[in-house]
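Please find the structures below.
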Structure P
Amino acid sequence: MFSNNLVCNIIEYLNSNINKEITSDELSLLFYFNKTYIIKKFKQELNISIREYINVMRIYNSLPYFKDDNYILSIAFKNGFNSLEYFSETFKKIMGVCPSVYKKYLNHKDITDEEQEKILYNISRISNIKSNALNYLNHRKPVASSYVKKLEFK
C-alpha cells in the first residue's frame with residue numbers, strides 16, 4: 001500500500017522548514033486543503049499530530065548541539081523555539097528530563113538511574129518517530145518522469 005501523497009508533501013515541507021514558524025493555516029494555503037482535513041489526515045497516517053511531529057523533530061535536531069553549546073537558549077533558538085521556557089517545557093515533555101539533566105548525561109556527570117533510563121528510552125522513541133516518517137516517505141507511489149513517458153509513446 002502506498003503512502004498518502006498529501007501527507008508525504010507535508011512531511012517534506014515540515015522537514016525542510018522545521019526551524020521556521022509553521023501553522024496549520026499556512027499548510028492549508030500551501031497544499032490547498034482545509035486545515036482540519038490536513039490535521040486529521042496527518043494524525044491518521046502517522047499516529048502523531050503535526051504540532052507534536054514538529055516539536056519532536058526540533059528536539060531531535062537539538063540533541064547534537066548539547067555537546068558543543070553551553071547555552072541552552074542558543075540551542076533553543078537554533079532549533080526553531082522562540083523562548084527558553086517553551087524549549088525547556090517541550091524538551092522535558094519529549095525527553096522526560098529537563099535540558100540541564102540531558103547536558104549532565106552527555107558530560108558523564110551524576111544523574112539518577114531513572115533519569116538515564118528516561119533519556120535512553122526517549123532518544124529511542126523519537127528516533128523511531130523520525131524513522132517512521134522517513135519510511136512513510138519511502139512508500140510514496142512512484143511517479144514516472146515526463147522523459148520516461150515520452151520514450152514509451154515513441
Structure Q
Amino acid sequence: MRLADAPKRAVRSQFGALPWRIRNGKVEILLITSRRTHRWILPKGWPMHGATPGEAAAKEAWEEAGVTGKVAEVPLGFYSYRKSHDEGEIPIIVAVFPLRVTDFHRKWPERGQRKRRWVSRKKAAKLLSEPDLRHLLRAFDPRRATARR
C-alpha cells in the first residue's frame with residue numbers, strides 16, 4: 001500500500017464488497033462504474049453506525065450495484081487508493097468483503113448513476129486500476145469465502 005507520504009490522521013477507511021457468483025462453473029465478479037469518472041470499481045463506502053464492516057459493504061453493494069446475498073465475516077484483504085476531496089486528495093484504505101450474490105435486482109437506489117457488468121476474475125483484474133485490488137482478485141478463491149447469514 002502506498003501511504004508513506006500521508007499523515008497518520010489523514011488516512012480514512014472504507015468497506016467494499018466483492019460481489020461474485022458461479023456461472024457455468026466459473027467465478028464471475030460484478031463491477032460497477034464510478035459516478036464521476038466512470039471507471040470500473042467495486043461497491044464501497046464509509047463505515048455505518050450500528051453496522052459491522054461486512055454489513056456496511058453489503059449495504060453498499062445493494063445501493064450501488066443492486067445486488068444482495070451472503071457477505072463474508074472476514075475481509076478478503078485490503079487495498080489503498082486516493083480520493084479527490086475539497087482539500088486535495090485523501091488516502092483511503094478499503095477492507096474488501098466477498099459477497100456471494102443470491103439476488104440480482106432490476107431496480108436499485110443508484111441504477112441511474114452507474115453501469116454494472118459481470119466479468120471473469122481475469123477480466124476484472126484488467127479493468128480495475130488499483131494494483132492491490134487486482135492482486136486480491138487474482139487470489140480470490142470462493143471456496144474460502146466464508147459467508148454469514
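None of the figures in this text is laboratory data; all of them are computed from the coordinates on show. Predicted, not measured: the structure shown is a model, and the values here were computed from it. Cβ atoms are built from the backbone, for glycine too; each structure is taken alone.
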Item to check | Origin of the value 30, where relative contact order in percent (Cα under 8 Å, 6 or more apart) was derived from one of P, Q | outcome: Q
Next on the checklist: Quick check: 1.00 is what I get for FRET efficiency 1/(1 + (r/R0)^6) of positions 28 and 140 (r between Cβ atoms, R0 = 25 Å, to 0.05), calculated from one of P, Q. Which structure matches?
Outcome noted: Q
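Can you tell which of P, Q yields 122 when volume of the Cα convex hull per residue in Å³ is derived from it?
Values: P: 144; Q: 122.
Traced to structure Q.
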Next on the checklist: Once distance in nm of label points 7 Å out along Cα→Cβ at positions 76 and 116 is calculated for all of P, Q, which comes out largest?
Outcome noted: P
Next on the checklist: For distance in nm of label points 7 Å out along Cα→Cβ at positions 12 and 44, which structure out of P, Q has the highest calculated value?
Outcome noted: P
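Given a value of 3.5 for distance in nm of label points 7 Å out along Cα→Cβ at positions 108 and 132, point me to the structure among P, Q it was derived from.
Traced to structure P.
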Checklist entry - For which of the structures P, Q does the calculation of helix-only ellipticity at 222 nm (-39500 (n - 2.57) for each DSSP H run of 4 or more, over all residues; to 500) return -5500? => result Q
